[in-house]
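Next come the structures, one after another.
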Structure 1
Amino acid sequence: MRVSSETTTSRATFFVRGRVQGVGFRWWTRARALELGLLGHARNMEDGRVEVVAEGEPAALDRLHQLLEEQPSSAERRGEVTAVVRQDAQPKGGLDTFVEK
């Protein structure tokens, strides 16, 4: 009997607040997302937050969430994070890598 090995793809948007602009935070986020096999982007928002949109396996999204908000950072996260808000959604697809915007 053969078991299906299909993986479920999910999407999450993280809004990260703190000292996260101008400190290498988007670069750090991109590196972690690529290590986790996620697709999407990290971009600065006008209000000082960073928006992180990621698609991939649910466990990888959960791990990215942990890395974004853990105190202190075990992965040498750049800047200082004071809050992370997560919004889950259906994947949209059409992504081929993870980029800084």
Structure 2
Amino acid sequence: MAAKIKKNDTVVVLTGKDKGRQGKVLRVLTEENRVVVQGIAVVQRHTRASQTNPQGGIINKEAAIHVSNVAHIDPKSGKPTRVGFKIDGDKKVRVAKKSGEVING
């Protein structure tokens, strides 16, 4: 099945503690149906000192959230929208359901 949300898409969080906040998708974990969004679901990770991180300590990082809890931003209106697919010539493209606008990428 084609991916409705991809890396570098701008999404809005629909539920949870970060509801209403927007961010860019950094990673998509397809097997787990989760996405990592920049600045969303930030958790503190206590890390031991290592060669790559000689200081150690507490590091803030984004946690993965379920893909059903985010919605794509409509390129025309800037509001959350569902994503559909359409055949454009010989290519399959993603389309915003609200405006019918083609989503780039």
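Every read-out reported here was derived from the displayed coordinates using simple, explicitly stated rules and does not represent laboratory data. Values in this document were obtained by computation on a predicted structure and should not be read as measured data. Cβ atoms are built from the backbone, for glycine too; each structure is taken alone.
Here are some notes:
- Which of 1, 2 leads on relative contact order in percent (Cα under 8 Å, 6 or more apart), largest value: 1
- Given -7000 for helix-only ellipticity at 222 nm (-39500 (n - 2.57) for each DSSP H run of 4 or more, over all residues; to 500), calculated: source structure among 1, 2: 1
- For 1.0 (distance in nm of label points 7 Å out along Cα→Cβ at positions 26 and 50, calculated) the corresponding structure among 1, 2: 1
- Winner on Kirkwood radius over Cα pairs in Å once structures 1, 2 are ranked, highest first: 2
- For 0.80 (FRET efficiency 1/(1 + (r/R0)^6) of positions 18 and 90 (r between Cβ atoms, R0 = 35 Å, to 0.05), calculated) the corresponding structure among 1, 2: 1
- Label whose coordinates, when mean count of other Cβ atoms within 10 Å over residues 10-17 is calculated, return 15.9 (choices 1, 2): 2
- Origin of the derived value 0.85 (FRET efficiency 1/(1 + (r/R0)^6) of positions 42 and 74 (r between Cβ atoms, R0 = 25 Å, to 0.05); candidates 1, 2): 1
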